[in-house]
Structure P
Amino acid sequence: MFNYIIVGSGFSGSVIAERIANVLNQKVLVIEKREHVGGNCYDYKNEYNILIHKYGPHLFHTNTKEVFDYLSRFTEWDIYHHRVLAFVDGQKVPIPFNLNSLYCVFSYSYASRLEEKLLMYFDYNEKIPILELMKIEDNDLQFLAQYIYNKIFVNYTSKQWGKKPEEIDLQVTARVPVLVGKDNRYFNDKYQGVPKYGYTEIFKNMLNHKNIKLMLNTNFKEVCQLNENGIYLFGHAFEGKVIYTGMIDELFDYKFGPLPYRSLDLQFETIDVEYFQEVATVNYPNDHDFTRITEFKHLHPIKIGKTTIVKEYPQNYEAGKSEPYYPVFTQDAQGLYNKYFEHAKRLNNLILVGRLAEYKYYDMDDVVERALKVFEKRIKSEK
């Protein structure tokens, strides 16, 4: 009945399902445990007609034309350039930290001096890791690097990953760049925008095909079983390929123990003002328990005298209680993942794709590009 089973209807699963259905003209069963498609990119309009991202803000940006062209088959785009401010010492400062940011936090004369020195050492619009600034034998630039590290990154990272500031490796955090320029956009990619009708419509358009059968509210293990002999669908041996995009440790019943993830407690609020803040996202590195506030009307403007925001409170992931958003990259976690990955190899018809299945951090465009490559190299080429 089905040539392929795909577990999960986020970008990884939906892209591969669409390619199999359209390019190979074969039957695909997509199994989704949630009540909706789209994975963590799912969005919907609330009671005030404001388009909300249920699992936190998602901003599309890419330099890969293939990815942009592919997604453009399923959506029109509204031009949007994301801007982020950080609340620092009572001021809202553009980030990534740039030449404009200097004048927000320092006196005009000192900001001018810092700007002049930055342009002595670096080209205009060059992105410089903080660590490189720290290596320059100039007291002012070393002070600037330390200021950015202390005021903008270390406490934000501490909240995000649940570590004390002193536990955070400077070598890791200091890779964050300083822009020697005045572009306040958060991303500099060639292709940026928001889907005209939201992300959910992209997934609905992708999966709207006679060769695709979608099962919502269904746990993979309700219809499939894994054992030493292979994969079974409704009790019968399944000879086709299974593309799995969920948590690899859950797939194998936590055989080697649970992999660590960070999660978010997302607190939504609707406020009786037209706009709550100047830009879509404001980070709070040093104040409050939340890391940032996002206001959705900046992404899809609508005039109604109300606005909806979301505050993000990072927390540890608990199975059944929260969502696994971010893999925790430690040597122990990578070693544990490697055990699961080796164990998965015994199932010749199993393909692991996506952030949770591969235990990697992927942006949206990365996931789409990865799914397209997996289809070409591991599915289409073997037909």
Structure Q
Amino acid sequence: MSTLPIRPGLEGCEPYGAPELDVPVRLNVNENPYAPSPAVVESMARAAAGAAAGLNRYPDRDFPALRQDLADYLAVESGVRLGRGRIWAANGSNEVMLHVLQAFGGPGRTCLSFTPTYSMYPEYARDTLTDYATGPRRADFTLDAGAVPAAIERTRPAVLILASPNNPTGTVLPLEDVRSVLEAARGNGPAGPDGAPTDVVVIIDEAYGEFRRPGVPSALELLVEDDGGRYPHLAVARTMSKAFGAAGLRLGYLAASRELVDALRVVRLPYHLSAMTQAVARAALAHREELMSRVASLRAERDGAVDWLRGRGLTAHDSDANFVLFGVFPDRRAVWQGLLDRGVLVRVVGPEGFLRVSVGTPEEMARFRHCLVDVLKETRV
């Protein structure tokens, strides 16, 4: 028995993470399958070399240049122009979310979400000593916006997290549902220091937002209504790990009101974004057109996978992300293992009976289809 004074609640916990296995086709963690081009790599290398020359100094603590570049990117990607003071960034969207829970959660406070959803949300809550509460989604994994007010009334959360597109289901939130949730969140958060009512901070996690189908709006649009003053309790999280193909960079970011962003600045550790991260991220953003050029082909590959899976008699849910949830298998672990034995790694995640496959290159998806046919014959599914 250990004599270390482990914090209550951490006893027996295992580190979070998907299997890291060296196989020919890795389709389990929703990475972009396309590496940066030689031209982008060269730009990143030059930026890193420039930053290295000043590594004896601390990095820019509030990184205004990077925040401006991120704001400029969002203006192009979503048509929403925000000032850099309304942008925040950290080491991956995981750290962004942690900052939100550090600023607004904590002992005696609750984070609410609706399952099935991203399995890291309860870990953000646990790590910040915040209670975690959930409500159910519909059978088709869409959010019942009409049930949200009752869940808020029941739990009085400080923070409500909704992924759109949702992970692992790929389900997107209609903008009117987001509005409904934001209105239900007004004045229904925990009591403030003076006992006055507060708003629930609503985070729309758009980590896969760039993969949404044409015509599907982003919650970013709500941040500029009434000159940006209508929803000061809304935050929209994004990442450079998915569509941007920069998972190894670890750069997540968030758009919100200036008031909300300033609260995150209070809890961040000084110099949390290294000079290397800032420089390489800015170099990547300068090539945004090239890095985003594969998004349309990944969408097409995703939609083709949905059609093919349905053609095999399987359930495959419409997705606005770069993955597809499919099933239903009496023994999903056996199907997962059968694919792995053939060199294809997918993810056991989400509702019982389902697997999730990330969208890969055409060659990788062809291999996935071929191997799945073999596995289904073998397991008689």
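Looking at mean projected area of the Cα convex hull in nm², for residues 80-255 alone for structures P, Q, the greatest value goes to P. Hey, helix-only ellipticity at 222 nm (-39500 (n - 2.57) for each DSSP H run of 4 or more, over all residues; to 500) derived from one of P, Q reads -7500; which structure? The read-out comes from structure P. When distance in nm of label points 7 Å out along Cα→Cβ at positions 112 and 224 is calculated for each of the structures P, Q, the largest result comes from P.
Here Cα extents along the principal axes in Å, for residues 152-199 alone was calculated and came to 43, 30, 14; which of the structures P, Q was it taken from? Structure P accounts for this read-out. Here log10 I(q)/I(0) by the Debye sum over Cα atoms at q = 0.07, 0.09 Å⁻¹ was calculated and came to -0.32, -0.54; which of the structures P, Q was it taken from? Answer for the origin of the read-out: Q. For the structures shown (P, Q), FRET efficiency 1/(1 + (r/R0)^6) of positions 8 and 312 (r between Cβ atoms, R0 = 30 Å, to 0.05) is largest in P.
Using the calculated result 19.1 for mean count of other Cβ atoms within 10 Å over residues 272-279, pick out the matching structure from P, Q. Label of the originating structure: Q.
Have a look at P, Q and say which one yields 4.4 for distance in nm of label points 7 Å out along Cα→Cβ at positions 144 and 352, as calculated. Working through the options, I get structure P.
So if we calculate relative contact order in percent (Cα under 8 Å, 6 or more apart) for every structure here (P, Q), which label has the highest result?
P
Comparing distance in nm of label points 7 Å out along Cα→Cβ at positions 32 and 168 across P, Q, which structure shows the greatest value? Going through P, Q one by one, distance in nm of label points 7 Å out along Cα→Cβ at positions 32 and 168 is largest in P.
Can you say which of P, Q returns 0.80 when FRET efficiency 1/(1 + (r/R0)^6) of positions 40 and 120 (r between Cβ atoms, R0 = 35 Å, to 0.05) is computed? Comparing all candidates, it corresponds to Q.
Set P, Q, criterion FRET efficiency 1/(1 + (r/R0)^6) of positions 192 and 328 (r between Cβ atoms, R0 = 30 Å, to 0.05): the highest-scoring structure is P.
We did not get these values from a lab; they are worked out from the coordinates using the rules stated. The structure presented is a predicted model; accordingly, all values stated were derived computationally and were not measured. Cβ atoms are built from the backbone, for glycine too; each structure is taken alone.
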